[in-house]
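Below, each structure is written out as structure tokens.
What follows is calculated from the coordinates using simple rules that are stated; it is not laboratory data. Since the model is a prediction, treat every value here as computed from it, not as a measurement. Cβ atoms are built from the backbone, for glycine too; each structure is taken alone.
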Structure I
Amino acid sequence: MEDLYKTLTEALAAWVTAVTGAHVKAAEFRVPRSEGQLSVGTFVQGGAQAAADKLNASLCPQVREVRAKNGWLLFFLSDSWFDGLIRWAQGLDTRPSSSYVENRMAILARKGDAPCPESEDVRRALWAAYLAWRRGFWRAADERTVLTMTHALTGVERIALENRCGGAAAAIYKLKGEV
């Protein structure tokens, strides 16, 4: 099975190097705790903000936005990248299980096959599920991230978001079932 993380970080390293002139290696990318999906500390002339501005002015299909924070570049992955992750996860075989996370995702998956909604919490949950699948185990923090992906909203807004989470939930369900 293709290693999406490796493919992504290699493409981003080549892009950052080409646009900023900084020599960035794929192994230098990290998963930030709170913002974005990937980060890299880079030393370029003009600093991280100048690098972020250059990168945002350049096209990269995997990235929606780059932000500078405390000398780091934070990468927010694009809608098309998350939609590709959902399609990729649909190809996984799953085993039956009865964990609460899987049951919750199975219920949300019934909402229909939809692209990843424009919600940072849902994207963070899908990303956490992929990283857990990649490393071969789930941490409690990963499960919390998945279970609370719609909790920032309440009432009708939360229901509307849950109605758009079918594709992401199905992907998370498959990723969880593989570990």
Structure II
Amino acid sequence: MICEPVSEEKICEWRRIHEQYKDVLTPNRKSGKEVLEYLQNKYVLDEFNDERAFRVIYETVLKNEFHKQKLPKSSQPEPKTFILKSEGNGKTIYDNQEAIWENCPIFIGVDLSSGYVQIEGSCLLYDEIYAFQGMDEYDIENCVKVAEYIDCIKRFNPKLYNEICERLNR
């Protein structure tokens, strides 16, 4: 998750990473339902039935062309919203919560239709989900998304990262 101002140097680094990896990445993006299932199997979530929260997810998908293009034809967003509980694996996430989020509940929004995921309150959880969800063909064209993905899979899915690196060396 990008949580600081971006320098020209960082942009150049993202472009370099994109150039290095884009041709060996294959679309592997999981759906919103798969992301939600992953979260529910690993963490304790409290459903957050709040109309404003639903609208944020709904409107983000519809008003952002990048997210909107991921909606299946003739479908609308299907937002689900949760608060991560500080129990089990969730306790580790809260224990490692960044200072900017200190004492904030961790909010998770998932659109089941487009796969859009929003996480507020934990860069660590965001990066874990980013690594899990994977990328589609549109994501692979985006240098920032590729650079973030490579960074996230290095930390959360080293097996996949090693497989991608092996493809680079062929």
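Of the structures labelled I, II, which one yields 2.9 when distance in nm of label points 7 Å out along Cα→Cβ at positions 4 and 116 is computed from its coordinates?
Considering all the candidates, the number was obtained from II.
Between structures I, II, where is FRET efficiency 1/(1 + (r/R0)^6) of positions 60 and 108 (r between Cβ atoms, R0 = 25 Å, to 0.05) highest?
Answer by largest value of FRET efficiency 1/(1 + (r/R0)^6) of positions 60 and 108 (r between Cβ atoms, R0 = 25 Å, to 0.05): II.
Compare Cα Rg over 2.2 N^0.38 Å, for residues 12-51 alone across structures I, II and report the one with the greatest value.
Top value of Cα Rg over 2.2 N^0.38 Å, for residues 12-51 alone, among I, II, belongs to structure II.
Identify which of structures I, II gives the largest calculated value of relative contact order in percent (Cα under 8 Å, 6 or more apart).
Greatest value across I, II: structure II.
For the read-out distance in nm of label points 7 Å out along Cα→Cβ at positions 28 and 140, a value of 1.2 was computed from one structure; give its label from I, II.
This figure was derived from II.
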